[in-house]
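Where a number appears in this text, it was derived from the coordinates with a stated rule and is not lab data. Remember, predicted model here, so these are calculated numbers, not experimental data. Cβ atoms are built from the backbone, for glycine too; each structure is taken alone.
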Structure I
Amino acid sequence: MKRLIGVAVAGVLVAGCAAMAPKGPAAVADLEATKGNATAGSVTFMQRGDKVAVIAKVTGLTPGSHGFHIHEKGDCSSGDGMSAGGHFNPLGNPHAHPSTTSRHAGDMPMLVADAGGTASLTVDLDVITIGSGVADIVGRSVIVHKDPDDFKTQPTGNSGARVACGVVRKS
């Protein structure tokens, strides 16, 4: 009985500590299909110290890899997603793989859709921020592209058409 009470108390303490852990700012982008496409989903961003946790769930894709970027303008009003502008690049770096230190702030890993057209991604990124600084993504947009990103072609990665767009807003 003492052991059971000890386990219960430890569980309450752990839950209480987790609830008291400092939480950074968060943001979300609700993705909507561009004209002629069926892609939709959501991307959640959570500041955790000097990194931002990115959690994406996207449906309506063709199976395979798709470029996935933060773009400079928070504008998804055009039917083709071009109103979002180019990749978010406040530091003036070249387009590159997200594991590269010198890259666009908006460069993210590719989405990889399964046979049913669904892609999920969870990653921590170190260049972007939420709510402050030159690399603040709030008010920018997230774009999902039709094709894979080659992480070499400047400045876009040759990712093709924009199939979904969502404006990043604080949550």
Structure II
Amino acid sequence: MNVSLVMTIIGADRPGLVGRLSAVIAEHDGNWLESRMAHLGGQFAGILRVEIPAANEQPLLKALQSLEPQGLSVSVQRDAITPAPTARNLATVEVIGHDRPGIIREISQVLAQHQVNVEELTSGCESAAMSGETLFRATARVRLPDSSSVDALRQALERIEADLMVDISITPAAGR
């Protein structure tokens, strides 16, 4: 029987971190299923999901602890193995505008009010091409409940667009 583990990792960014982590997982017959990793503020941070034989779970956890003296902190949670979700009720929300505090807070409040689950979120700031002002960009993959529609969510997001001084678009996943 296999178990699915979700890990968060963080450490001072340097070459070889992913290689060392993947070697430890492979040494315990682990299968690296999915991950999101990035360099943020001088740190290397990531989340990943692996599947390993249940008998190897404790030895893997011990081996991951041995990475701490090397500057890599790893937190592990057991997860149920679930089938990959379908595209049903998925949508992409994109935000762009002048950077200011509170953009994610305001948008996430609207999403929560509509019982929308944020499945993936990426955001960042960049310099605007012509003016050099700081632009905020975010892209979120969201899952709407069966009782909601993309049009209703779009209308709710449009109500806060002007106050936030951002452009917000929402696009249903293909096949919806």
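The value 18.7 for Kirkwood radius over Cα pairs in Å was derived from one model only; which of I, II is it? Structure of origin is II. A value of 4.9 for distance in nm of label points 7 Å out along Cα→Cβ at positions 29 and 125, calculated from one of I, II, originates in structure II. When mean count of other Cβ atoms within 10 Å over residues 101-108 is calculated for each of structures I, II, structure I comes out greatest. Largest in relative contact order in percent (Cα under 8 Å, 6 or more apart) among the labelled structures I, II is structure I. Highest-scoring entry among I, II, by mean count of other Cβ atoms within 10 Å over residues 37-44, is I. Computing helix-only ellipticity at 222 nm (-39500 (n - 2.57) for each DSSP H run of 4 or more, over all residues; to 500) gives -8000 for which of I, II? Structure II accounts for this read-out.
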